[in-house]
Structure P
Amino acid sequence: MSVITPEAFDSRSFIYRQHQQAEFTEVAGAAQVSSYKGQSHSAMGLTDLSVLPRFGLRGPAAGEALIAAGLLHPEQPNSLTVADDGVMVLRLGYNEYWLLALPGAEVDLTALEQQLIGPGIYPVYCHDSFAWMVMSGDHLADVLAKVCAVDLSEACFKSGDLVMTSLARVSGVICHHQMADKHVFSIFSDSASASYLWDALLDAMGEFDGAPAGQNILIK
C-alpha cells in the first residue's frame, strides 16, 4: 500500500510543510493529517483541517435556501449549528453562511452546493482563501487570552457562538462548538497568515503541553 503524502495531490493545506512526522489519510482529494508518529497524548491539540470540504454563500435568498434544504439554520448572526450528519453551518452577518464537513462526516458537499444554487444566492470562496485550525483541550479560553482581547470564557462565549476578531494580530473567525463530545474552537484565518498563526497558537499552548494533533482525536 502506497504512503499518502500532500505532494501527491494538487490540493494541499497551506501549512503542509510544517506537518513533520505526520501520517495522512486521503480526504476530498487531498492529504489530511490523521495522526503524528510517536507522539504521546497531549493535554491540548491543534489540528489543521484546511483541506476539508467547505463552501460559502450569501445573498437575500441564502437563508431560505438552507431551510428548504433541511439544514439546521442558525437563527442569529454570529452563531452556528452542527447537524447529526456532521455538517456545520456558520452564519456570519445576516446573509452570509459557510457550510463545512466536520472530520468523519460522510456528506457530499459538492452536491449540496449545487442544490443551493439559485436566484439571490452568490458563492463565497472560503475554502482556498481561509485556513481552518481546531484547538481542543481543557484550557481553550486561557490559551487564546494570550493572543486575543475578546473574552472567550464559557460564561461569555458559549457553544454555538462565533466571533470575528483579531488573534495574534491576524484577523480571523473563532467558533465554539463540539466534536466527538469535546468542546473545541475552530479558527479560520487568511491563508497567507496560516503558517504564522499556526506557530503562534502552538507557542501559546506550550504552557498547557499543547502540541499538533491529527484529526483522529476529533472523530468518535
Structure Q
Amino acid sequence: MSLKIKAVIFDMDGLIIDSEPLWRKAEINAFKEIGFHFTDEMCASTMGMRIDQVVAYWWNKLQWTTPSQSDLIENIINKMVHQINTVGEAMPGLEFAIDLLKKNNIPTAIASSSSFLLIDTVVNKLKLKQYFDVIHSAENEQKGKPDPAVFLSTAKLLNVNPKNCLVLEDSKAGMEAGINAEMRTIVIPENGTNPEWSSKAYLKIDSLKDFKIEFLS
C-alpha cells in the first residue's frame, strides 16, 4: 500500500488527554474567583484556542480591572497542572493509534495550543515521551490555532512536507489550523457531539480506536 501521508501530528487537549472537562473547570473556577459566572457553553466557544487568546477574548467582552490577564492565565494554568496530575487520563484508543503508527514506521508529533509546561505535564503523566518524534507548542508562535503556524513549524521539525502530514484534532480551531496548513485533517469531536463544522474535515471518526492505517494512503 502506497502511503501519501509520511507523518501524523496529534493535537493534545481532548485528543491525547481527556482535558476539555478540566479546562472548563479551571476556566469556570478562575473566572468565578474574579466575579464572573462562566458556563460550559462559554468555555466551549473558545475551545482549541491558546489560553492567552481565550483570556484576551473574554477581557475584550468583560473588561475587568484586576487581576491582569497574565495573572489570570497563570492561575488557570496552575489549576490545569494540578488537575492533570491528579485526575488526567488518556483518551480511548490512544495506545492503539500510536502502536499502529509505530508498527508502520510513521513518525509522530504533538502540536498543541497549550504551553510547554502543560505539554510536559501531560507527557510525563501519561508516560508518552518515547512515542513522539517531535513535541511542539504554539506558545512561541506569533499566533495560535486556527492559524496554521504550530502545524507548519511541527512539519518543519519532522522534515516532512505539510501536504504529506495528517493532523488529528478535536476542535474547530484545531481543524481549521490543519486545513490552513494544507494538511489532511481528521477530527474526533468531543464524545456525544456531531458539530456542523466537522463536515469540513477530511474525515470524522468517533474515537482513536477507529483509526486505520488506510487513512494515510
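No lab work stands behind these numbers, since they all come straight from the coordinates. These numbers were taken from a predicted model, which means no experiment stands behind them. Cβ atoms are built from the backbone, for glycine too; each structure is taken alone.
Odds and ends about this structure:
- Structure from which 20 was derived, percent of Cα pairs over 22 Å apart, for residues 51-138 alone, options P, Q: P
- Comparison of P, Q by FRET efficiency 1/(1 + (r/R0)^6) of positions 35 and 155 (r between Cβ atoms, R0 = 35 Å, to 0.05) - largest value held by: P
- helix-only ellipticity at 222 nm (-39500 (n - 2.57) for each DSSP H run of 4 or more, over all residues; to 500) derived as -12500 - corresponding label from P, Q: Q
- Of the structures P, Q, the one that 0.20 was derived from, the read-out being FRET efficiency 1/(1 + (r/R0)^6) of positions 11 and 43 (r between Cβ atoms, R0 = 25 Å, to 0.05): P
- In terms of mean projected area of the Cα convex hull in nm², the structure with the greatest value among P, Q is P.
- Distance in nm of label points 7 Å out along Cα→Cβ at positions 19 and 179 from the coordinates reads 1.2; which among P, Q: P
- At a computed 27 (relative contact order in percent (Cα under 8 Å, 6 or more apart)), which of P, Q: Q
- Given 3.3 for distance in nm of label points 7 Å out along Cα→Cβ at positions 27 and 107, calculated: source structure among P, Q: Q
- Comparison of P, Q - label where mean count of other Cβ atoms within 10 Å over residues 3-10 is highest: Q
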